[in-house]
Structure I
Amino acid sequence: MWEAIEYWLVVAVARTLGRVPRKLARWAAQLIAFAVYWCFGRLRRVGERNLQLALAGLSSAARKKILRSVYIHLGWQLVEFCRMARYTPENTGALIRTEGLDRFLAAQARGRGVLIVTAHLGAWELSSFYHSLMGYPMGMVIRRLDNRRLDAFVNSIRCMHGNYVLHKDDFGRGLLTAMHAGGTVGILMDTNMTPPQGAFVDFFGIPACTATGLAHVARKTGAAVLPGFMLWEPGERRYVLHFGQEIEIPRTERAANDILVGTQRCTAAIESWIKRYPDQWLWIHRRWKTRPAGEPALY
């Protein structure tokens, strides 16, 4: 019964925020976000701890300002997701522009597939959706929602214009198939993992257990690897879908080392973009939960 209530509640919120004017929707979403900020102290404490670990040079006031902004941007993401079903190539022209699209097109033209390194930074749901609006549908590696009706509803919006999902619990074969077909797949590489699916690489100067699947597939298939992030640009008052410089994944006789080096390079790219837009990353995730053997817990 609770799953049904949860489903209809989410659908009702989505339809409401999708229909009201954008300014009003954003105001309502910010109220929801700040309610979460104050009511869920555990998430707030995780965010504060992560900022202490990664950006220790900032003052306490600066870190608190970043964390509050994170919640504002989460509220805006909620609005964008609720409005995505109404978006078209024509009505998003004033809301979104691209930067570095030529890099993506050049990588795609090689025909070996493109792996987009991305993170919970900026408007990640809108980013993949906009790919499909531009005429470049892509696969997305995601985790299934526990509520299957809600999972189907969310995916129906994500996949309206040709996108498709690859579930984390069985994505290896689908990822290889997509690369051999010259397709594009986006992978969120900023979540905590556990061995053997993850290996420890440096992230903000701290060992972080990170998924190695992208580097493994890129090495095996020769697929291009590009950073891709949709970020809110305050000066322009719109989103910009950025495609960064291609990341080279080594292909030597030392496979394990190649994968580790490739994973580190992808993680370094993510870190560089977070440093540029620290108030748009999901600091409330326990990114450094898994520790190397013998190290104490950080949370």
Structure II
Amino acid sequence: MTSIETIERDEADRISEILKGAVDPHVHSGPSIAPRAIDHLNLTKTLSNAGFAAVVTKDHDYSGVMCAQLIRDHYPDLTTQLFSGIVLNNVVGGINPHAAEHTAAMDGRIVWLPTLAAENHLEWEKNSGWTHPASTQKIRPASPVPLFSDGELRPEVLDLLDVMAATGMALASGHIHASETRRVFVEARKRGVERLIFTHPEDIVGGTLEDAKALADMGVYVEHSLAFFVEGSKFRTRTHEELRAHIDAVGPERTILCSDLGQAGTLSPLEGMRRGVATCLSLGYSDAQIHKMVATNAAAVIGLNA
């Protein structure tokens, strides 16, 4: 074995060790109306073999809690705990506190504010060149799900925040604009919501480092999608140095690194996480700091050990 091969093997082993006990809280596995490269069961098998503690599946169009429960019941030997949540888009009625309560009752861990139906997303989409990969003439386009009326949070949003406080689930910002996230999360804190996630400030939502700092100071976790940063991802739009700037803005203590992968035609979620760890090593972060960002912080925000 050459010295180069030895170095590569040693780094691969180091990455594997950092990922022992990892939690990926944002994976787009299938089945889904959009093309997916891996389904929930095979995802859980793959991550179990890699020593992950947990994974949370996310679909823009349905709650995955029933699938997660079925797999947990029928595959008790899988060591990675499979969870899901719900995204408050049109398909589930938009801001739907009833749906959030039902998700909690089925051990859901995250509720995402609107993504494809967020007013901000629909504005972003106009100039992005992006369209839903499952769009057909049989599926009507998304319609906006507003959070505010006459400058104030709508009653159903306040109801939702009370549900989040009562159930202890994490609330993620989805694709609403960063300025909206700050307003919603301030109110969420007032109403006793403890677990909050700022979703990929680097893309779609118009987030700045100042937004991230302000939210982190409130106790919010800032989640970055490695799909936007790592080489080989078809979604890559950001550099390694931009990832460093984002992490340093709030510190590893408030940073979560997720894959945001599972789509067809790109890296697998596991490979995305491995490349993300390799990137962080190249940027000079310690093994302990990286483990916080890929394991400890996400475990805390989904209440894994609660």
Structure III
Amino acid sequence: MTTGVHTVAVAVADGILHFELALAYELFGSPPPAAAGSWYEPVICGAGPVRADGRFLLEPDDGLDRLPLADTVIVPGWAEVDAAPPPDLVAAVRAAHEAGARVASLCTGAFVLAAAGLLDGRRATTHWAHTDELAARFPDVEVDPDVLYVDNGSVLTSAGKAAALDLCLHLVRRDHGSAVANAAARRLVVPPHRAGGQAQFVASPVPERGDHPLSELLAWVSERLDQPLTVEDLARRANISSRHLGRHFRATAGTTPLQWLLTQRIRRAQELLETTDESVDAIAAATGMGTAATLRRHFNRTVGVPPDAYRRTFRSRLTDARRA
């Protein structure tokens, strides 16, 4: 956009789910102080007044023809998954993608993206209760029922409810960096980051801090990311066996202890790359990676770019935001 404003168009039609609509508008419409003046401009787009969840009447800000002019298009959850979505909505979403917009679906909004052909040949997800239906109706889509969200670059899909917020925070992290995304998460009082590959269904919900067997351990580890911790170290600290620790992690976090630890190390590395001038070697030591080579290997595999490129990207964005 010539103004430098990143427009987020939320596409709506009758049958849209109000939860996903509200969380997207709240996140993209409320910049945290750490955003340094550069944020998003959300706009709700529809063919006319629509009912969300069949109860709430909503007057869109603009028509569906605005979608191809947006930088990002969000398609919230769709209530009537058994019926075909409105053709004008499908056509507008397809046109937006063809015009270069980044398109993301929340929950069952994936059915709209699939109907538009945006998921053909791509890996995608939706709410676990509807993954079989999505796979049956759209056989060219590689449906993954076991993840929170899938990032294909210009096309993204999420599972339901809380996972929709995870995906939106992931978009903020892509655009503004880890520090800003964490600030946005703190404002919403939600966890700052859950990796997209984490399981949708966790056997036991994670209770409030201090109420589950891993709460003290996770806090203890987070303060010692510079140390070469092992699963045995974590199990010893929790005073349980390594096998028992693994079961606790699967039940409360939906991942393994090592994967959780690696995610925390990468998150810390992102923050240090964004906010300090420390060398990659120093950041490798501060995050417990040991060597710059190890950090580069894991960082590139997880984030998709080398640490140096990541730092240049977010430093240049911060400079541009301060000049705006």
Problem - Computed 19 for relative contact order in percent (Cα under 8 Å, 6 or more apart) - originating structure among I, II, III - result: II
Exercise for the section: For mean count of other Cβ atoms within 10 Å over residues 164-171, the calculated result is 20.2, so let me know which of I, II, III that is. Expected result: II
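Read the figures in this text as sums done on the coordinates, not as results from a lab. Just so you know, these numbers come straight off a predicted model, no measurement behind them. Cβ atoms are built from the backbone, for glycine too; each structure is taken alone.
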